[in-house]
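So, here's a batch of structures to check.
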Structure P
Amino acid sequence: MFKRMQGIWLFLIVGCLALALVGCNQAGAAPDGAKKVAIVTNGDEEAVAAMETALKGAGYEGQYIVQSLGTSELGGKLIAEGDKIEADLVTMSSYFLETAQEKHQMFKDLTFTTHALEEYPAYHTPFLANTGALFVNTEVLKEKGLPTPTSIKDLTKPGFKGLVSIPNMMDSSTGWLLIQAILAEYGEVEGKVLLRDLLTNVGPHLESSGSGPLKKVQAGEVAAGFGLRHQAVLAQEQGAPIDYIDPIEGNFSLIESIAVVKKEEQTTKLAMEMAEVILQDGRKDLLTDYPVALYEGETVSDVHKPAHTKKFAEALSVELLKQHQEFFQSAK
């Protein structure tokens, strides 16, 4: 009887192990000997969710892992490590991708047609775009007796002292959109005076996060701020006392792109398939959270169309970013 029970238990244990192994394979082990695709992104939660929804819907669940890093951290890794980076697929600010490619030739040309509205290098294509704008708390403006600003320059007026919040360009790429607008409209000399006056009014409300200023405006801690336009539109639609303003200096945008790192053949092939799926199936969700048309056939509602769309005269690059960071620091 004891031996018979031993046999039954052995049978059950072996059976469970077999089922576990089958379960692992069904969870999505990468085919053809490829390892799981490592996706590294500087995107926020909404961007990651759109990617994962697209990949799972196409049957890639279990065949990838996602790691989120800040723009500065991921950019540093790309520049320093090249194709040795622990990533097979990257979504990242396009200017960082282009600088990394120039230094390391680390990305593989995309093997699918994108139909982007603008022309991009063969190795990357837009994933999403972020656009800058002003926003205000209408209740605080009324309480303080302040006029609605129409420009960044308006926020330097004495009445806004201590009532303005902006992103710190040293920490947030959203802050670069502000600096581009100032430099494009006023140049370095007048722009530095304006930025110094603006920082005086900002005081302790210089935020390390691009979404920080909107949070302070919504909370009523300040009257006005600068940040991402679509976030302010959403806040207003959800009933917050928020109004968004397209500054006369212009609405500048930053493109986040997708690229495939040159690695072992099977993994790179799988990463390329995933990149195509993310764009084909993920853009619908991405357009909801980042309403900027980037591809043929895409449309956004009028409320999401900035009044003063502009592009900086120089091509964006890591070197230009450093120059503008020095400009920002010099105004403090």
Structure Q
Amino acid sequence: MVLDRMTDYGHEAVTYVSDPETGLQAIVAVHDTTLGPALGGTRMLPYDTEADALQDVLRLSKAMTYKAAAADLDLGGGKAVIVGDPEQKTAEMMAAYGQAVDALGGRYITSVDINTGVEDLDVIADHTDHVVGVSDGLGDPSPVTAYGVFRGVEETARYELDRPVSELSVTIQGIGKVGTGLAERLLERGADVTVSDVDTDQLESFADEYGVATVAPEDVYAEPCDVFAPCAIGGVLNDDTIPQLNCEIVAGGANNVLKRRDHAEMLQDRGIRYAPDYVINAGGLITVHTEHVDGTIEDAFEKADAIGDRLIELYERADDRGVTPLQAAREYAEERLERGRDPLATPA
């Protein structure tokens, strides 16, 4: 049952939305609003089953709670999924979705995600104020995300290798907006960058433009480097790929990089420092939160700059306690949540 799944994940509310006139079918999941309203994007995918859609939205919304808490943002965790073929998306459907979001009364704030863009948010914004990332807002958050990842790479290398960016070799998996932004900043600082992408045409074009080496997708994990930066899809570090890694640090912009939580322990057993993904890639969330509180893009970049410092704090905590950085990040987030529930509570 849905209620059993909500209990398992610790959710406050899950709302099912249906509008037969427009074909809208959606699920909005609010995980935790202890620290503030639940903020998270809306993705649209043709899920095979309703159960798959529910699993995705529950998992993602819970991750948003921890991402916001670890980034010291006064936000809760939420996410939404629209079930359907993105090619069948219409303005009328987005309008109906905006009305559904508005009916939640501000408990959930939406933004962009897979297969939703600024143009969709502009339609949604005609029907609710509980949306960020619109065209007259702070714009595409990926530059801030890329900057936060760069700062994470920079500080992790300083902590782990005692070396500056100019002496690093970095392999970037995925050259979308975040991967490209990361590559540009690394190259500006003199790093040796290698890139990989499943789109061979895009890969060749990128290599020609930036003068970098490339590696085939099937060989990217074994590519020798100081830093492996996954900036594409999630679940890429698993039982098959972790043994192939030929790096000292994993630090990238992709969400849910680890297939399972215990893969953080596999990385640690191999002596590979892992920058928790929801900490290092928090720049996007920082951007939309900054828009939500009427801040500027400069404010967003300033907040993202602190991602490097937060990672160092987590590495020190992890090393002191003999746990993984992922566990340290989780503990930090849970301490913030506990203090939010009980202002008299103190960190463990």
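All of the numbers you see were taken from the coordinates with simple rules; none came from a lab. Remember, it's a predicted structure, so these values are computed and weren't measured experimentally. Cβ atoms are built from the backbone, for glycine too; each structure is taken alone.
Quick check: 16 is what I get for relative contact order in percent (Cα under 8 Å, 6 or more apart), calculated from one of P, Q. Which structure matches? The value was obtained from structure Q.
For which of P, Q does Cα extents along the principal axes in Å, calculated from the coordinates, equal 56, 53, 40? Computed on structure Q. Ranked on distance in nm of label points 7 Å out along Cα→Cβ at positions 60 and 316, which label among P, Q comes first with the largest value? When distance in nm of label points 7 Å out along Cα→Cβ at positions 60 and 316 is calculated for P, Q, structure Q comes out on top. Using the calculated result 0.90 for FRET efficiency 1/(1 + (r/R0)^6) of positions 92 and 292 (r between Cβ atoms, R0 = 25 Å, to 0.05), pick out the matching structure from P, Q. Of the structures listed, the value fits P.
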